[in-house]
Structure P
Amino acid sequence: MSQTLAAKIIREHLVEGEMAPGQEIGLRIDQTLTQDATGTMTYLQFEAMGLPRVRTDLSVSYADHNMLQTDFRNADDHRYLQTVAARYGIHFSRPGNGICHQVHLERFGVPGKTLLGADSHTPTCGGLGMLAMGAGGLDVAVAMAGRPFYITMPKIVLVRLVGALRPCVSAKDVILELLRRLSVKGGIGRIFEYDGPGIAGLTVPQRATITNMGAELGATGSLFPSDEQTARFLAAQGRASDWQPLAADADAEYDEVVEINLSELEPLVALPHMPDRVVPVREAAGTRIDQVCIGSCTNSSVVDLQTVAAILKGRIIAPSVSLTVSPGSRQALAMIAESGALADLVSAGARILDAGCGPCIGMGQAPASGAASLRSFNRNFQGRSGTADAGIYLASAEVCAASAITGVLTDPRDLGEAPQISVPERFAVDDRMILPPLADGSDVEIVRGPNIAPLPTRDVLESTIQGVVLLRTGDNITTDDIMPAGASILPYRSNVPALSQFVFGTIDKTFPERALAAGGGFVLGGENYGQGSSREHAALVPMYLGVQAVIAKSFARIHHANLANVGIVPLTFRDPADWARIQQGDVLRIADLPGALRSGSDVVVENVTGGWTFPAVSSLSPREVEVLLAGGMLNYIKINA
């Protein structure tokens, strides 16, 4: 039977279930990755399972998010991560070695393998032909324990690319065009598979930009075939033996097809405050720009940085602009230093930051009050930059460089001929900042700083739950809204009690106090509740505060799984109109919850305050129901050990 590329990889790794749309499947995971904002909790959860060593082919712990060391907390977490990696057989990529997705693409990604990462942008490695997926940290810990990763069998969408990119039009414009067409909800329950004659001209760094931002579509994953471009990239990384040709069958059938003519694209920009608010740069040209930030896991490769340096060479940034550049990896930084591109960036006025995530997650470089910040990043959610009233724009590295020169949003074609930068024939390979696992780490002492608090857990789910509606939210609420990031909050990621004071801080700063006073309760959400980052803290911290259930119009995939994994009941409205009838402060009650969940029937929710009932729906699989009823994944594993 003819198959898509995604279906081939899924079938090769299928250990449970049938590959029928809407059915739950369990997949064998070959590789995992974590980063330091999610990793500490992931490894605390892995430790709780009591295994002597990880059971994956390869697992890597990256330190790339919490790079500012303003006190002991981030440094302590990095020490914990390094020692826990040595203890359990995990590679450790040290601070300064680079962003997890960029480094994994360069040094570890393998076509045809599965990769699960505790970061929503893990699909970046789909640019190599991997089935790479983001998940909550607990799911990653379970995968490291050798257990399957479960998803609902997704639809597979062909994005057929024809034509070729014109000068100054980039891979970033391809994914922005897809976001413009499909929205931030357009990828939910889908894997995007890129093919067509247009892919032949796209390099692996370009492909990785596209697959990276599939996360903004809400996609389960995104991937390209493994072809001559893939072989060339891996050979240049000194990893030619990792290559194998992989592609869909010529007559493979897809659930949906989208066609993009690369020759018709032009430079695009996403306006504040959502990645799908996309317009041509020419329509917004002239908008004042106060800050430009280039880098992140989306556009920080050596090719991106060489391109920016070529545009800036011999020029100086506008007096009104602050320009920062964050290399994606130590490899990229070393190569631009050797080529002279680093000097061109510095001469033009760029401030060179760590090879890490930095401004993308609000870890420094917050814009001025009311400023306009143009970024080659992947998210522009309100407040994510660290400045609530700043307007964040997303565009290609080329648009960012041109705009830094002029001080206004600028189409790079207006500056003249585009530089021609190709992928290096040989990358500078130096893996000394990646500590390989010990053959036997059983004697390693794991070092825990005072900021690492015990792991919170929940008891078995009660048959009847009752509580007040603590909060009503609108559509497209992000995990940044639920559990904000930023330089003042991220250092608490290892300490849920301390972190709890910030939950829902961008929506209602009184939430933590009210939740504690009420002994927990319910949260109501709109469409696509929990989109964005995979951070399980957006579920774990509300659980700690006593939230029993979230009832929404619809959920983002990863957050829905994270809620069940920590013992919070995720339900959707049978009739979305009921959302408007419920007020904050109303008391809700659900009786015989286990019976309704196990039978698959509607869950009847009583509005005790209003004296009426409404139906809600569970989309949990039978396995997920048992996880939830056990009080979460860790309890479930202990019960079924």
Structure Q
Amino acid sequence: MTEKILSRHVREGALEKGAEVGIRIDHCLTQDSTGTMAWLEFESLGLERVKAELVVSYCDHTSLGFKGESTDDHIFLQTIASHYGAKFSKNGNGVCHQLHYERFAIPGKTLLGSDSHTPTAGGLGMLGIGAGGMDVAVAAGGGLFHLTVPKVMQIVLTGKLPPGVAAKDVALEILRRISVKGGVGYFIEFAGPGVKTLSVPQRATITNMCTETGATSSIFPSDGVTAKFLKMQGRKKDWAELSPDDGANYDEPLEIDLAGVKPLVAMPGMPDNVYEIEEVLGTKIDQVYIGSCTNGSYYDMKVAAEMLKGKHVCTDIDVIVSPGSRQAWEMLMEDGSFLALTKAGVRMIEPGCNACIGIGFVPGHGHLSLRTVNRNWKGRGGSKFGKIALCSPQVAAASALVGKIADPCELPGVKVKVDHLTVDDYLILEPAGERVEIRRGPNIVPLEPQKPLSSVLEGEVLIKLGDGISTDAILPAGPLTQHLRSNLPEIAKFTFYYEDKDFAARAQEKNGGFIVGGDNYGQGSSREHAALAPWQLGIKAVFAKSYARIHRANLINVGIIPFLCDTDRLEVGDQLHLDVSKLSGDLVLINKTKDDKLKVHHDLSPREVEMVKAGGLLAYTAQQK
């Protein structure tokens, strides 16, 4: 399926595994956490209008407007989208990924989003890929998106989920089997007779969570189930069949019998820290959160409402429900579920990202929050002192009743059938064009120009980190920084805030330097600020054993070279010298402090080499005009 879609979109290069290709992008999405910078980057391209088939600017991450700077960003995003020809989804309308598959996604087309969970659209047969804001800005302007053609993993689903077991458990089972690194370098395609037993929202839950495996994207076939969902959305004309050819070759097979999947919980630390429910049964919890782009569908909300209907949640804990879209919100109003949840003692909050990224409902010191979100590493949710466990809405609802992790299979089963959906696009605004004045608050700071690469890189190792460092660790999300996404000089002060609070000050004092990481450096969010902030502080290069795909691309986009090497011999304080006048083959890194030499290399394509030489993607794009 992925090869079929790519073959229709490749405009540069050959569609061969491991080769770099440039593809045409049909749809682009931004959100208010990454979008302000993405639109500033688009503006720097000097274009009069977006050129992609559809561009949507969503407000969902800071929709509660807890700081005036966030409200300024929202006004900027609304006016700049309208000015350049993009649709705009207002605060309260819902989370970008759920909204996009509900209202815009089209099977067989491509979507590039400035958010790592853009593959959620794969639940409807659209090839969604997460990227940094610069890549999205270029694609919105009609430019190509470049990627290394991944291998393809086929996950064959058989059987049918038993009562009390959810699509989220399937996603956690995949993570348990292949880990947070098992999807790196792959597209994931789903097939088999079990596929037709899953609704589009259930499929979207799985493609959303496959992001946590490191996969470039994941996708389900577009079939009769997809057609039915699009008909309920009033978008029957958008349906197109999509399936792999008979006998298609795959690089990695995996089979999951849905009938054998059990309720699972990912305990704090990593999304692949997965346990069967029996192993964690009775663990005390302090909070339950049901919602997010992973489990915010009307189906998920309705299941939780039916499980809690006529009962009361445990008063020792807080229970929060946040539908993923205004459509789901209105459906809960119409069928009485909203009142049922309220009477059960649940706190209902408007559609948005909210607690998932630490905007409200931040866990207390040492508190365990049981959530239907997709990430649970340290610092996620707004505090490095809180703990997050991941689960399905069924496990969350069962646990909410007793204040401890509970097994939904021990409760009477509930059946939910969705045969119609309310369509209300009032909060999706059409663009008005150039006559709209772009409104900018004082916190919105334009990017500095990208400068060509120096022939020699010199400086000090400012920090050394272990394996699996996430973009949240590089630059925290949540209340610390969310209102500063459009102000790079200010947000850069929080670089490595949880790891080393003095890092930013030290980097400024030393006039930049180097970062040393381990394996899978930069995993997680597509947050390009995790590359932009070090760039703002003068970081000249990163040395690591391996990189997460999106963060690697973001580093290159800002002109920081992601070098590969054995980092064990590098320490904080080492003074390094590297001649980069020739970026080919192995380079010799001179450690002046230890009088040592270390071989380093890079895996940049010829195009990426030219990008870093120019100073980054924006400077490179300007040169191509």
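Just so it is clear, none of the values below were taken in a lab; they were calculated from the coordinates. Since the structure is predicted, the reported quantities are computational estimates derived from the model, not experimental observations. Cβ atoms are built from the backbone, for glycine too; each structure is taken alone.
Worth a mention:
- Per FRET efficiency 1/(1 + (r/R0)^6) of positions 199 and 319 (r between Cβ atoms, R0 = 30 Å, to 0.05), the highest-valued of structures P, Q: Q
- Entry that produces 3.9 once distance in nm of label points 7 Å out along Cα→Cβ at positions 47 and 287 is calculated, selected from P, Q: Q
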